[in-house]
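Only the coordinates and a few stated rules stand behind these numbers; no lab work does. Keep in mind that what you see is a predicted model, and the values were worked out from it rather than measured. Cβ atoms are built from the backbone, for glycine too; each structure is taken alone.
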Structure I
Amino acid sequence: MMGERTVAQEALFYSFNLERHVPSDHLLRSIDRFVDLSDIREHLRPFYSETGRPSIDPELMIRMLIIGYCVGIRSERRLCDEVHLNLAYRWFCRLGLEGDVPDHSTFSKNRHGRFRDSDLLRNLFEATVARCMAEGLVGGVGFAVDASLIRADVNRQHAVDRPEQLPDQTTSHAVREYLAVLDDAAFGGATPVPPKQLAVADPAARWTAATRERAFFAYSTNYLIDLEHAVIVDVEATTSIRQAEVTAQRRMIDRVQTRFGLWPERLAADTGYGDAANLAWLVKEKGIAPHIPVFDKSARSDGTFERSAFTFDREDDSYICPGGKRLRQRQKTYREPRPFVDENGLMRYRASKLDCDACGLKSRCCPNAPARKILRSIHEGARDMARDIAASDAYVTSRRQRKKVEMLFAHLKRILKLDRLRLRGPNGAKDEFLLAATAQNLRKMAKIIPMPAQMLPA
């Protein structure tokens, strides 16, 4: 016979253990053992008043933000609803069944105030890096660096052509942040070339057409990872141009050396990081072997001799052409000595016009010029070192391992849903990128390190 549900009288007392209702294989249970927020109150104490009513517990808000970025919930309003309903989220936040979830507006107030002023999110990220090091997940031998575009939270239709057309800075928080970073090498000071358009809602976002799709406003998130287990050892937000990304790479390497004592032996990156000045910085100042393709524009498409056909004689400081003649920086003596290096750090080696006129290879060397000229960077030694490394087996391995950075970016956008920013301005981009990198490191530890038996629920 068909059964019928009977409504029983409500019990007077309930016995409910939240710990037992969180599955042993739940992501948050595995992440929880790596989250240590014991010193967060002392870190934030100078940013709270000594009088007034008690505030929302900052540890609760940080735990909620960790949940949001670990599972791809970046809307504070929706995050508050999910924590209110989900038992595992309540367990992770130490709320219990009857704990009150803070209002979503609380996050905005603290993010733009105490959390940002105290650099709390940077400290939280670095705490996860230190924990990864303590767990033996950071080898410190090989690093890789790369950047990825993240769309800004703006409407591409609401843009102006000149800074003078932006709203007054006294009425626009976004304009104030834009003006504050105009001289920052990672944002406005990265290049003297003005952008084609400025977004009214977020002027610091860069108008870019670096991808195959339509141009859009974006920031770049820069990752420096350890190649052993693809742990993110540093993250930096920049404007979306190559010069800013190279600047971010230098800042991140300096920072991990200062804060964690990590001195990698090699760095893998793409051609965007292979300019002469950056290779020289890595080799001469940091002692890092650049496993990076050299950024070189000496290739020719007209069938004439490329620069690689000329041999450099280091002792004589000259190039030897395929015809056996020498190219020197000076073919004659000037009354007033001229500089050997121009403002771009390039030296010019020229052949003698008499040698070129009498050479049978002139049609294959310089058919449209009286004599051949070769440009050489003052950092050519570092470029030659990078070329030598590119011919080794270790370079092939590094090129394959460098794909781990791109996999992290794919995980960031597809799993953590960070394909578009929700916060505006350079500070908003920094906050989101730090929280996302923190979540990725926590998920990495949860995946690699198994749960101890004594921590599993009975």
Structure II
Amino acid sequence: MIVHHGYSKKMTQWRRTIAILLALTVLLISSGCSEAAFSEDALLRPPRPTGDKAEIQDIITAEAGGRYTLKYPQSGAYRSAITMKEYENKEISVALYSKEGSPEIYVSLISYSDNTWKCIGTYSSSAAGVDRLLFADINGDGSDELFIGWKAYTPDQFALTAYSLLPDSSYEMVIDNTYTELVLEDITGDSLPEIILLSLASQKKSASATVYQYSEQEKRPISRYGAELDPEITSFTNVSVGYIDKNRKGIVLDGEKSGDLISTQILYFSQEENQIVNPLLTQADNGVFSNPTTRKDTVISRDADNDGIIEVPVVTQMASSADEDTSAICSLTTWKQLLTADDTLTTKLSTVINYNDGYYFVMPENWKNSSVTALLSSDTRQLTFYVWNSKTTSRGDKLLVISRYTDTEWNEMDKTGALLLESVTKSVTNAVFAAELCTTESRDSLNLTKNQVLEAVCPLWVRQQ
């Protein structure tokens, strides 16, 4: 009985609380409370910041002259509307916003010095939005410059503006060009980063790469070098910056073309020519461009062999008979490095990539004479390698079978002759990978050992950013 009385008291208190809340709600509505007080904005508005953030907010409000809307970069490493950068001798806040009733976007540069925050410059842009923010010291004064990419009203076209960031002052440096992709990197070897603007072809301009360097005389970046890009590229799939040769940095561009094709261009600075060059792109007398890396597969350039140098993929279909359905025939992806001494491509390794199951197979040395072909079955989840007879243009004996199993299949099967591929199994959820080594007497030089197989099968590369 005591329990029941306690329970009754609690229910009575709960009912009284509900009644009071309902009465207060009716009272507030009937007393003419402002509708804005119950608006979604009011309910979601965060508490007012304190300390440094409050001072910065006050400055933005003062610069905006009242109400404002924050603007956010759409790409790059900095995606906040208010970006804070700390240095040894200063701290900078970059605020992006639009004013109420104004179509322009504003950037306020706010510096912390003498124990206080103060605005060192507010600038406006008629852009449609903000693409990205970057920081780099392009003039060698030990202080970063700010770069803001602005979205134009034309697709795939962006404008770039640079700003000095001194403790007590700033100034704007307009760059008289547009870009589709942007790179900040020292590719000339002068120990200072250059601004490289990459542009796709349009009705008004050709596809090009333009390199800007800071001019001490003009106090702004100016165009120094340029190179022609493939006019058939419709979009950049991947832009990588890094070593393309043992002692030379470059920019590697994977780009899409019509017909579901992709090709790679490599840009680097030639000391001998004192120019940016694009050696993989050639143009015949009839004006047609060609590139040895053009391929159907969407595989992108990367450091495929972990030697610190970016390799370029060249894709060819493996051998098959003339009347054979080629949909199951595998492609051979050969990873090549550009030798800048003579601008030739040299093979680093060859692979068969199984995108569906998440691994690749590195062709061993004794398989590199086109005497092997491979089939991939999506039904059985098996990749099978065969001897290829070039005289009869037909497949011969099996050499290797790589299979994917579910956990249940693996636990219930007879594992005799199965070589567990632990590196791939660990990288894929709810799957087990195993290999079956086959032998051939007709071409015994093609037979593999267990260690060769274990070294050759690797988890699929993580896509580079």
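Taking mean count of other Cβ atoms within 10 Å over residues 129-136 as the criterion, the top structure among I, II is II, with the largest value. Among candidates I, II, the computation of mean projected area of the Cα convex hull in nm² that gave 39.6 used structure II. Which of I, II yields -4500 for helix-only ellipticity at 222 nm (-39500 (n - 2.57) for each DSSP H run of 4 or more, over all residues; to 500), as computed? Of the structures listed, the value fits II.
Tell me which of I, II gives 19 when you compute relative contact order in percent (Cα under 8 Å, 6 or more apart). Considering all the candidates, the number was obtained from I. Looking at mean count of other Cβ atoms within 10 Å over residues 201-208 for structures I, II, the greatest value goes to I.
Distance in nm of label points 7 Å out along Cα→Cβ at positions 121 and 297 computed as 3.7: which structure among I, II? All intermediate terms of the calculation are to be shown ahead of the outcome.
On the way: I: 3.7; II: 4.8.
Working through the options, I get structure I.
When distance in nm of label points 7 Å out along Cα→Cβ at positions 57 and 401 is computed across structures I, II, the figure 6.7 traces back to II.
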